[in-house]
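What follows is calculated from the coordinates using simple rules that are stated; it is not laboratory data. Please read these numbers as outputs of a predicted model, since none were measured by experiment. Cβ atoms are built from the backbone, for glycine too; each structure is taken alone.
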Structure I
Amino acid sequence: MLEKLMPRSDEFFDDFEKQAAATVEGARLLKDLLDDFRDVSTKVERIKAAEHLGDEHTHVAFDRLHKQFITPFDRAEIHTLLSRIDDVLDLADAAADRLAMYEIHEVPADAKDLGAVLVLAAEKMQDAVKGLRHFNKKAEQILADTREISRLENQADALLRVALARLFKSGADPLTVIKWKEIYEILETATDRCEDVADVIRGVILEHS
C-alpha cells in the first residue's frame, strides 16, 4: 500500500524526454527556417510554440522536483539537467527572434551549417536522455552518445571561427556584421548547452554505473 501511495520517481524520465522532444522539434524548425527563409513570421511562431511547450514541461518537472521525496538520482543533477535542456530550446528561439527582428533577407551558408550541427547535437542529446531511463543497462551507449555530442560541439566551435572570419572579411556594413555575429554565437552557444547536458548525463552514468 505504501508503495502505491509514494510518487513514482521515473516520472522525471518522462519530463526529461518531453523536454528533449520539444527541443529537437524547435531545432528542426529553426533549421528549416535557415534553409528555406520564406514565410518567416509563421516559422518563427512555430519555433516559439515549441519553446512554450518546452517551458511547460520544464515547469512541471521543477514543480515535481520540489514536491517529490524520491528522485532517480541527485536532485542538484536533475535541476541542472532540466535547466540545460531548457537552455538549448531557449537559444533556438532566441536565434529565430533575431532572424525576424533584424529584418534579415538572406541567410549565409555558415548559419545553415551551424543550424544543421545544432539539430544533430539536439537529436543525439535526445538519444542520451532517452537512455537515462535505463542508465544501468545502457551506460556504454549513453556514454557514446555524450562523446558524439562533444564532437559536434567541437565542430560547431570550428564552424563559428570560420563564420566569423568570413564575416569580418566580407566587407559587409558594420550593422550587418553585428547582427550575424550575434546570430552565429547564439547558434553555437546552443550546441554548448547540448554539451552541458551531456556532461551532466555523463556524471550520472559514471557515478551510478
Structure II
Amino acid sequence: MLNEKESKINIPGPVGILESVLSRGDTDAPLSSINGVVIICHPHPQHGGTMDNKVVTTLMRTYRDLGVHVLRFNFRGVGKSEGVFDNAKGELDDLRHVIMWAQSNLSHSPVLMAGFSFGSSIAARASYEVEGLRHLTLVAPPVERYEYDRDGIFNAPLCVIQGDQDERVVAQGVYDWLSHLHSSAELIRYHDASHFFHGFLSALKTDLTDTLVRQITL
C-alpha cells in the first residue's frame, strides 16, 4: 500500500465509500522513525470544503515532508464520497471508519490527527477514541459553534493555529478557550492572517514543522 508515493483509496464508510488519498511520508525525515499516519479532516462540506482545500494540502505536505504518512478523505456527499451532509454527526462516524481502516491496514502506525475549521471539531471529538494518539493539530477551530474538549483535557500534545483576521472564527474566542484548557497546548498565531491563511501558508508549514518536531520528539 505504501510502496507508491500517493494512492487513491475508497474506504468503506457508514453510508458508502469515502474517497481518500494516502500519501507516503518521506524517508530519512525528522519524524520518519515513528512510522506514524496522520488523518486530516477538511472544512465544512456545505461551504466548499474538500480534502483538496489549500490549507488541508499544506498540512498534508507538512506531515509528509516530516516522514509521517498522510490519510485525507472527503466527508460524505463531497467529491466521490457517498451519502449526504449530516450536520457533524454523520461526519464524525465517517472519521471513525477512516480511523478503523487506518488501524486495520496500517496496524503498526501510531495515529496523529489534524483538522481545519469544521474538520478540526470532528478531529478533536474523535481524538478521545484513539488509544495512543500521538498528536492533534487544530487549525482555525470554531470553538464557539462546535464541541471540542472534554473538561479542558486532551489525550495528546495539542497545537492550535489561528489568524487574528479570521472572518469566520472569533479569534479571541479561540485564545480564551486555549487559556482555560488544563492540557498543555502550543499556539501558532498570525496577526494578519484570515481564515484561509492567504499569504501565510508557507509560514504555516514552516512553523508547524518546528512545532511538530518539538512536541512529538519530547
Structure III
Amino acid sequence: MPIAREGWPFVFVLVALAAVLFVLRWPWVGGVFLALGLFTLFFFRDPERAVPADPHLVLSPADGRVVVAGPAPAGNPLGEGASQVSIFLSVFDVHVNRAPIGGRISHVEYNHGEFLPAFQDKASLANEQNSVTIEGGGGSVLFKQIAGLIARRIVFNKKEGDSVAAGERVGMIKFGSRVDMFLPRDVRLRVQKGDRVSAGVTPVGERP
C-alpha cells in the first residue's frame, strides 16, 4: 500500500532507533520502537481510491466518523441556510485529505490555535486549523482541516488559484484530527451523525 511521503521521516527515525537498541542488546526497548515504527507506517498509509464520476456529488474530504450533520450555526462562512458536516478522525483512520468537489481554490486561511480533543465541538473554533474554499459547479464548498489533541501539524499541498479535481489529494493532518465542511443551502445532505465516511469516495451531499 502507498505511504504518504510525510510519514517516511518518522518511520526511518523509529526503525533506526530500534536497530541501534537491538545492536546494544536492549531488545525489549528496541521492540517498542520497532512497533511504533510499524504503527507509524500504518498511520501514514495512502490508499488509492475509486472516485465517483458524478459531478453533482460532494465527497467526503476525510476518512472517519460523522459527528455533526445538519444546519450550520449562525455566522458560518457560507451564510444562512448552509449545512455543516463534521468528521472525527481517530489515529486508526487514513489521514490524507481529498478535495470534496472539483474546481478552483479561491481562498486558503491558516490560523494558529489550541489543541483540544478533536471530537469536542469547540475544537472547531479554538484549535489550530486550515480553512479552504473551493469554487466549482456554480457554488462553493468550504472545509477546515482542524488539529486535534495529538496532531500538531497540518499539511496542505495546494495554494489559492490552483485547480483541483474531485477526490484529488490535497494534504493531511498528522495523528488524530477533525474536518469540518460547510455546504451551500441547495446541497442535500446524504450522511447523518454516526456514519462512517471515506475521503474521495463517500458522498456527503448532492448538488442540484
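Listing for the model above:
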| quantity | calculated |
| --- | --- |
| For distance in nm of label points 7 Å out along Cα→Cβ at positions 16 and 128 computed as 1.1, the structure of I, II, III it came from | I |
| Structure (I, II, III) behind the derived value -5500 of helix-only ellipticity at 222 nm (-39500 (n - 2.57) for each DSSP H run of 4 or more, over all residues; to 500) | III |
| Structure (I, II, III) behind the derived value 26, 14, 8 of semi-axes √(5λ) of the Cα gyration tensor in Å, for residues 24-103 alone | II |
